[in-house]
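Colleague: Scrolling down, you'll hit the structures one after another.
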Structure P
Amino acid sequence: MQLTDNTRQLEQLCQRLSAQPFITVDLEFIREKTYFPILCLIQVASEEETAIIDPLAEGLSLAPFFELMKNRSVVKVFHSCRQDVEIIYELSGVIPQPLFDTQVAAMVCGFGESISYERLVKTILNIELDKTDRLSNWQLRPLDEHQLQYAAGDVTHLLKIYRALTEQMEKTGRSRWIDEEMEILSRGSTYVMPPEEAWLKIRHRSHNPKVLSALRALAAWRENRARLKNVPRQSILKDDFLVMIATACPKNKEELMQIRGMRKDIASGRLADEILDTLAKMTVDPKIAKILKSENINAEPALYELLKMLLKIVSQRESVVPRLIASDTDVQKLAAGIDKNNPALVGWRRGLFGNLALQLRNGDLSIRYNPEKKDIDFVGL
């Protein structure tokens, strides 16, 4: 294992790694007190070497690493890659490609939903990871040898896991099953949320166009302010407070102060001015409720339950996580007769589940218990 803390070393490392068919990658970062994560360590490994890159080292340029991430001749292997890829994309505008996520591959291979790295190492390699340094403050320097060894383990074990999972997928003919998931994880839109859409992630019960328009404006304001100040969005105002403000839609500081739980320092300070200015400038969109209504699918309840049962049976029989075959929304759409652009009716998903689902919906398939085989039979009618 080597510690890389200058640009020349990094250039040489990335040149060697660019000749490899695949590399494993992991990032250590902190984001408790900031909007943007602070990148503290980059761990990389190939079949020939393991290295730890110190992005906090004075004068170090990460440009060679980002160039490596763009190199399409080298597969980049991560475990649960979303946050790591988001950081790389935020810093460089680069999404590592080709991309391989061992957590997704593990779902294809029957290891369960969102399996952790520690559990996968234990299951495949029969190794108990030392979790002593899991909660280390990776921003502090110097890092001791034990911390560096722990960090390196996140990519060295991943080499063997990658080989084991790809071998299993090839044997079972499932190598292409994760292509769609990898395509989604390779889109820039996966990691960038427009501020105007931030309100869609906030829980609320309103369908009032004025309230929803206010919530959309306030959530966008908070998102932009959090990015500008580089602070967590919840540290500005929590979600439930945004909903209460949007519902009350105050016109002045006196009305703002009347909202339950409102702190006086907020109602009388700079935040209050920004909140009131945001509400004064927002316009009511009478069609905004349709955005929520479009998400409500009028599925036939009995059929929906039968299709869920069918999905569970198929997933258990094939040792695949149900969500990878069909999401709950996909099943709801099938139960509502909405087939257009339904992923469950495309490719391997259709062959595994979609065709059976259509037969069941059309009354051409029955599900029954076979006492001799002590298993479920699908019977065409």
Structure Q
Amino acid sequence: MKNATATADRYRSRFVPLCGLMFVLAALAACGKDPAPTAASGDATARETARTVPDKTIVAAAPSLAGELKVMPIERRKIAEPLSVVGLIDFNEQTVSRIGASVTGRVTQLNGLPGQQVQTGEVLAQLNSAELGTAQLAYVKASAQRDLAYKAVERARLLLSADVIGSAELQRRENELTVAAVEQRAAADQLRVMGMSPVAIDQTVRTGVITSSSSVVSTMNGVIVERKVNRGQVVQPADELFIVADLSRVWVVAKVPESQINRVQLNQLVRIEVTSSAQPLLGRVSWIADTVNAETRTVTVRSEVDNLQRQLRPGMLANVVIEPVAIERLVVPAEAVVREGNNDHVFMRLPDGRFRMVRVILAEETGRFRVVESGVSEGDPVVVEGAFHLNNERKRAELEGA
């Protein structure tokens, strides 16, 4: 037992100094390592890396190129930016006649065909109307009654002068004459409404011949653009049988968004482009609607154009380009714009003399200028001449840096 205790004491006496020595060695090794990285050291490393990576949008002009560059500040100019909208060719409603029958009847003859040139008074169709015959009979009776009443008044005047009748009898017969004359005029007016001319009405009284034939005639010079009746059809006065139009001058109706209507004024020049004509036709704005369409949020704008060659046909779609009043817009010369990656850019001069390529949003070209919507501001110095060569210089420097 004593031997075992002595052996354990010897082991403890050797192990404790050894542990102390190992602890000291570990501490010394820890002191020799690099300190752990901190957030501040990470930021510094990032800035150093950023300084080593060049900005590909910045370029310094070579001495040989400097003489070809022209820099000017961006400014505002009065620009008449064209306004392009979809339009529709339509009839000039002032030169369109929608022709119908004057009486109820059956169509017995058709003379007018679509596309036919007609004159005022030309017969387009013939009707057989019993209603017309009845009206003529009523007029003949009214005329005969008026003649009888007139003769009765003449006899009454003779009898009154001979003191055979009193004045009261003369007055009664004069009243009958007045009523008969009114009835005759009413019957004649009815015939005129039914399409009979004054000459034909007088002839009916003279000859006593009654006809049931009624003519549908053109009321203007023009072209038959539509026929809506066939032979044998029974028609009413309210029916539309023919449409005759003068197509030498037509309307062009355009729908302008309400946000753009302030750019449109009366008498502005309008250019009408249709697929059937290689050359655009010119007109003027003749009317601007006073209301906005609640569904499309557009305002109707109308213009009138000559159509002597019949190039424009009602119902045809057209591209309507309105030349609006010039307004001040921020612009850059078209030569200052370079195209890169399907985007528009300009080169802006920096304070240190270098140039930065800036992306811009531009509207369509107007003359020699492009309207700026965003990307640069008024007064910014941009390259207006030599931008193409400066962009080549930037690409070359980018390739060399790669």
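Just so it is clear, none of the values below were taken in a lab; they were calculated from the coordinates. Just so we're clear, the structure is a prediction, and the values are computed from it rather than from any experiment. Cβ atoms are built from the backbone, for glycine too; each structure is taken alone.
Colleague: Figure out for me which of the structures P, Q the number 180 belongs to, where volume of the Cα convex hull per residue in Å³, for residues 254-349 alone was derived from the coordinates.
Modeller: This figure was derived from Q.
Colleague: Given that helix-only ellipticity at 222 nm (-39500 (n - 2.57) for each DSSP H run of 4 or more, over all residues; to 500), derived from a single structure, equals -11500, which label among P, Q identifies that structure?
Modeller: Working: P: -13500; Q: -11500.
Source structure for this number: Q.
Colleague: If we compute distance in nm of label points 7 Å out along Cα→Cβ at positions 198 and 342 for structures P, Q, which one ends up with the highest value?
Modeller: Details: P: 3.6; Q: 7.6.
When distance in nm of label points 7 Å out along Cα→Cβ at positions 198 and 342 is computed for each of P, Q, structure Q gives the biggest number.
Colleague: For the read-out percent of Cα pairs over 40 Å apart, a value of 33 was computed from one structure; give its label from P, Q.
Modeller: P
Colleague: Say we calculate relative contact order in percent (Cα under 8 Å, 6 or more apart) for every structure; which of P, Q gives the highest result? Walk me through the numbers on the way to the answer.
Modeller: Values: P: 13; Q: 25.
The structure with the largest value is Q.
Colleague: Using distance in nm of label points 7 Å out along Cα→Cβ at positions 206 and 334, single out the structure from P, Q with the greatest value.
Modeller: Going through P, Q one by one, distance in nm of label points 7 Å out along Cα→Cβ at positions 206 and 334 peaks for structure Q.
Colleague: On FRET efficiency 1/(1 + (r/R0)^6) of positions 190 and 366 (r between Cβ atoms, R0 = 35 Å, to 0.05), which of the structures labelled P, Q is highest?
Modeller: Top value of FRET efficiency 1/(1 + (r/R0)^6) of positions 190 and 366 (r between Cβ atoms, R0 = 35 Å, to 0.05) goes to structure P.
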